[in-house]
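In the part that follows, the structures are each spelled out as C-alpha cells.
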Structure P
Amino acid sequence: MAEGSVQLTSENGVCTIEFQHPASNSLPGALLNELAHAIDRAGEKDDCKVILLKSGGSRAFCAGASFDELVAIDSDAEGLEFFSGFSKVILAIRRCPKFVVCRVQGKAVGGGVGVASAADFTLATSHASVKLSELAIGIGPFVVGPAVERKVGKGAFTAMAIDATSWYSAAWAQQHGLYAQVYDTTEALDEGVSELLNKLANSSPEAMRELKRVFWENTEHWETLLPKRAAISGRLVRSEFTRDAINRFKSKS
C-alpha cells in the first residue's frame with residue numbers, strides 16, 4: 001500500500017481500472033507503467049466493452065507526479081524515463097479500441113489533469129477543481145499539454161499553464177469541455193457513471209470502436225511528440241530552481 005496499486009476488474013462488460021496511492025493518489029513511475037499496461041490489457045479483453053478509470057478514496061482524484069521521485073532524478077535519462085510514464089498512459093488511452101470513461105471525485109493536479117483530459121468521457125463532482133501546477137516548480141505541462149489542449153482548447157490550456165498556482169473550478173472545466181457532466185455529490189456521480197457504463201456496455205462494440213477512431217483523428221503524431229515533450233520535462237526537472245521549488249513545497253505539506 002505504501003507504493004500504491006493499480007487494480008483491474010471486469011464485470012458485466014465493464015473493465016474497471018482503479019489506481020491509488022497514499023499521497024493523494026500521486027503517480028510514481030512504477031504506478032504509471034502499471035496503469036498504462038492495465039489500459040492495454042483491458043483494451044484486449046473480449047469481455048470488456050467499456051473501461052472505467054478511477055482513483056481510490058473519497059478526496060483527491062490525482063495529485064500528479066510524485067515529488068519524492070522528481071527530486072531524486074539524477075540524469076536526463078532518468079527524467080525522460082519518469083515523464084515517459086505519463087506519455088505511456090495517455091498513448092494507451094489513445095490507442096485503446098474501447099471508450100475510456102473517467103470518474104473524477106476530487107481535485108486533479110498536473111498529470112492528473114492530463115489523465116482526466118485523455119479519457120474519452122469524464123464525469124466529476126463539483127469538488128473536482130483542476131490545476132496545471134508545473135510552471136510553478138520550473139517545469140511546464142509539456143507531456144499532458146496535448147491531451148488538455150485537445151479537450152479545452154488552446155486559450156484555456158494557455159491560461160491554465162501560465163496561471164499555475166490557481167485552481168480552476170469543476171464548473172469551469174465543464175464549460176470548457178474537460179468534464180462532460182458535473183454532479184453535486186459523489187453518490188450522484190456514481191449513479192451517473194453507472195448509468196452511462198450500462199448504456200455503453202450494451203452498445204455496439206464495432207460502432208464504438210469506429211467512433212473512437214474518429215474522436216482521435218490527427219493525433220497519430222503523439223507517438224513521437226509525447227516522448228519528445230517528456231525529454232523536455234526530464235531535462236528541466238534537474239534544474240536548481242525546480243529542486244528548490246519542490247523542497248519548499250514539501251516543507252509546507
Structure Q
Amino acid sequence: MSNNVLKVAGLKVSYGGIKAVKGIDMEVNQGELIALIGANGAGKTTTLKAITGTLPDCKVEGVVSYLGESLKGSKSFHLVEKQLAMVPEGRGVFTRMSIRENLMMGAYTRNDQAGIDDDIAKWFDVFPRLKERAAQMAGTLSGGEQQMLAMARALMSHPKLLLLDEPSMGLSPIMVEKIFEVIRKVSGEGMTILLVEQNAKLALQAADRGYVMDSGLITMTGNANDMLDDPRVKAAYLGE
C-alpha cells in the first residue's frame with residue numbers, strides 16, 4: 001500500500017493566457033515535511049490553492065490525489081472534514097471572533113468536547129501569548145500573534161496533512177523562530193506537512209525533502225540537506 005498522503009501529477013493552472021503553473025509533479029508521503037521553495041511569483045501559492053480548490057476563476061488541469069482519492073470537485077470545507085488543513089498566506093483569522101472562538105472554529109468538525117478543551121489548553125501552553133489574550137478579538141492581534149493563532153486553529157482539526165503558505169512572511173525574526181520551532185515540533189510528532197516558504201534556508205533546515213519552483217515549473221527536487229549544500233540553491237535562494 002502506498003504511503004502517499006498527497007500526489008500531484010501534471011498540474012497546470014492558467015488565468016486567461018497566463019500559465020501560472022506549467023505541469024508539475026509532486027508527492028508528500030506519510031510523516032514527511034516537504035518544503036516548496038522559490039522566488040516570489042514562482043507559482044507556489046497558486047499550487048497550494050489548486051490543491052485546496054480555493055483559486056478564483058481559472059483553468060486547472062492535472063490530478064491531485066489525497067489519501068488515494070482525487071480532490072477534483074471537492075469544496076474547501078469538505079477538505080477539513082477529510083482532515084486536510086491549510087494555514088493561508090495572510091493568516092485568514094476570524095477578526096471579529098476571540099482567540100478562543102477561532103480555536104473552536106478550527107475544531108468544528110469534531111464532537112469530542114473534552115478532547116477539544118485539552119487541545120485548546122495544549123496550544124495555549126505552546127503559545128502563551130494566545131492564552132494571555134484568549135478573550136481578545138483576533139483582528140486586534142499583531143501579525144505574529146495572528147500567525148500563531150492561524151496555526152493553532154488549523155491544528156485543532158487534527159489534520160492528516162497540514163499545508164502552510166508562507167508562515168514567516170512579514171514577521172519579526174524572533175516570531176519566525178517561534179513559528180518554525182512549532183513546525184519542527186509537530187513534524188517531529190509525525191504530522192505530514194507541505195510547507196511553502198520564501199525563507200529557503202529555514203524551510204530546508206526543517207524539511208526532509210525539498211522542491212524548487214521557478215516560473216511555474218519544478219526545476220529541482222531532492223533531500224533537503226543535500227539541497228542546502230547545492231551551489232545552485234545557495235546562489236539563487238540562500239544568498240551564498
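Bear in mind these aren't lab numbers, they're just calculated from the coordinates by the rules spelled out. Predicted model only: the values in this text are computed from it and were never measured. Cβ atoms are built from the backbone, for glycine too; each structure is taken alone.
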Open item on the list: Matching task: 2.2 is the computed value of distance in nm of label points 7 Å out along Cα→Cβ at positions 114 and 154. Pick the structure from P, Q.
Closed with: P
Task: With relative contact order in percent (Cα under 8 Å, 6 or more apart) derived as 21, matching label from P, Q - done: P
Open item on the list: For mean count of other Cβ atoms within 10 Å over residues 90-97, which structure out of P, Q has the highest calculated value?
Closed with: P
- [ ] Work out which structure the value -15500 belongs to, where helix-only ellipticity at 222 nm (-39500 (n - 2.57) for each DSSP H run of 4 or more, over all residues; to 500) was derived from one of P, Q.
- [x] P
Open item on the list: Quick check on the output: 14.0, 39 is Rg and Dmax of the Cα atoms in Å, for residues 74-209 alone, derived from one of P, Q. Which one produced it?
Closed with: Q
- [ ] Please state which of the structures P, Q yields 2.0 when distance in nm of label points 7 Å out along Cα→Cβ at positions 170 and 186 is computed from it.
- [x] Q
TODO: Match the computed value 2.0 of distance in nm of label points 7 Å out along Cα→Cβ at positions 26 and 178 to one of the structures P, Q, and report its label.
DONE: P
Open item on the list: Quick check: 128 is what I get for volume of the Cα convex hull per residue in Å³, calculated from one of P, Q. Which structure matches?
Closed with: Q
